[in-house]
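Bear in mind these aren't lab numbers, they're just calculated from the coordinates by the rules spelled out. Remember, predicted model here, so these are calculated numbers, not experimental data. Cβ atoms are built from the backbone, for glycine too; each structure is taken alone.
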Structure P
Amino acid sequence: MKTQEMIILNNEEMLQKMLGVIESVSKDFPRIKEEYEQSIFMLRRELGDEKVDKFLNAINRRCEADLIFCGSLGYQANLQNFRDPIARTFMDVDCEEYLRVHVLEGMPQREQAEKEINAFYDSLTEEQKGAWDDISSYLVSLELDLTKLAHYAGFMFANEMLVYTEPGYSPNLVLSLRYRSFMSEWFGADFKLWYEKEKMAS
């Protein structure tokens with residue numbers, strides 16, 4: 001009998017793993033991240049570590065909220081498709097709809113983090129706000145990429161996990177391949193290779 005080891009990651013570890021994936025598959029993200037880090041370095045020199053660290057903590061909490069919410073949606077989307085395979089799937093609607101962005105933005109933990117991010121921006125001088133374009137580009141990139149990657153990871157995790165928790169479950173390989181193709185197109189990378197590497201490393 002084949003057994004699998006399941007590694008449970010905390011929120012911070014999951015976020016770092018996902019950011020590493022985005023950096024490895026997105027052609028634009030490494031540049032965006034580098035420019036963001038340069039702006040953070042500049043603000044750290046002017047504002048001090050304590051204030052900037054609180055700001056970075058708020059960014060991380062916002063990302064963790066996105067990760068958990070969208071990952072859960074991906075898992076549920078897989079299960080819903082198994083239970084009603086002839087219904088319209090999430091792949092047939094706009095990303096904002098299947099990621100339920102309007103709901104995500106109102107989640108208490110994310111809303112609080114967003115308030116702290118906005119308060120940090122409002123506290124900057126006009127000169128310091130000049131660094132905000134690079135920070136904003138980074139935040140927007142994370143919002144677009146991390147939510148999609150989390151949903152995809154949740155869906156693919158369900159392919160393996162639901163066999164143990166849902167009677168009669170078998171993965172929808174056609175939908176899985178279609179989803180992988182969408183993600184490969186979005187990031188401009190071969191998600192088959194990424195997913196296989198992740199499975200081999202775990």
Structure Q
Amino acid sequence: MIRRTLVMCATLALSTPLCAQAARYANAVEKRVVITGDAAASLASLFGMAPAGTSSLSLQFGKGDAWAIYLLKHDTKQEITNGDGPPRFDTVTFSKAAVSTLTIAPYWLDLGTRAPDPQPGSFSVTSPFVADGATDSWGRLLGRLRDEPGWTSGERPEFRRCFASADKTQLCIEIYAATDYESKPERQGYIVVITASR
């Protein structure tokens with residue numbers, strides 16, 4: 001059986017920020033992250049969610065994160081051992097009430113369990129490879145962020161913005177240039193990383 005200590009970069013076949021230095025991939029956990037107030041409304045706007053009422057969308061996990069979730073759940077009829085687990089998704093829900101609330105659940109990666117550079121108290125969600133012009137939730141988010149001030153091509157990350165909730169929860173969005181080596185020909189694009197911490 002493949003252990004959680006397996007380096008996931010080989011299965012990703014992408015130049016992600018984690019691949020450069022990871023010796024132990026983070027464990028997946030079931031967790032709800034809630035952002036409130038102006039931060040929630042700003043994030044909902046970037047995701048393209050309705051400014052009033054309640055709306056939701058799905059975010060698909062990248063292959064490495066999806067495999068970590070499979071190691072947490074083991075929820076297929078036959079055991080999978082090749083690092084290629086079923087697709088996984090988080091749901092982002094925004095509610096505009098007396099206090100605006102944005103929730104991301106049910107899965108996150110616990111960055112306190114990765115090595116090197118463990119970050120106790122921090123959790124992440126990582127996108128699959130996102131090509132320019134993609135129309136899924138990640139692609140639409142990327143398109144909006146490329147129009148925001150602070151985009152710096154060629155830097156690592158190319159974009160970073162953080163939002164602080166009233167309860168001290170902070171959610172940061174980072175975008176990294178990436179190459180899809182599995183595509184023929186290879187494609188250039190991006191990886192989006194959302195990190196929550198307190």
Check: To which of P, Q does the computed value -5000 (helix-only ellipticity at 222 nm (-39500 (n - 2.57) for each DSSP H run of 4 or more, over all residues; to 500)) belong?
Finding: Q
Notebook entry, point to check: P, Q: which one has distance in nm of label points 7 Å out along Cα→Cβ at positions 124 and 140, as calculated, at 1.4?
Noted result: P
Check: From which structure (P, Q) was Kirkwood radius over Cα pairs in Å calculated, if the value obtained is 18.4?
Finding: P
Checklist line | Winner on FRET efficiency 1/(1 + (r/R0)^6) of positions 84 and 108 (r between Cβ atoms, R0 = 30 Å, to 0.05) once structures P, Q are ranked, highest first | finding: Q
Next item on the list: Work out the source of 25 here, i.e. which of P, Q gives that when relative contact order in percent (Cα under 8 Å, 6 or more apart) is computed.
Entry: Q
Next item on the list: Consider the structures P, Q: one of them gives 1.00 for FRET efficiency 1/(1 + (r/R0)^6) of positions 28 and 188 (r between Cβ atoms, R0 = 25 Å, to 0.05) as calculated from the coordinates. Say which.
Entry: P
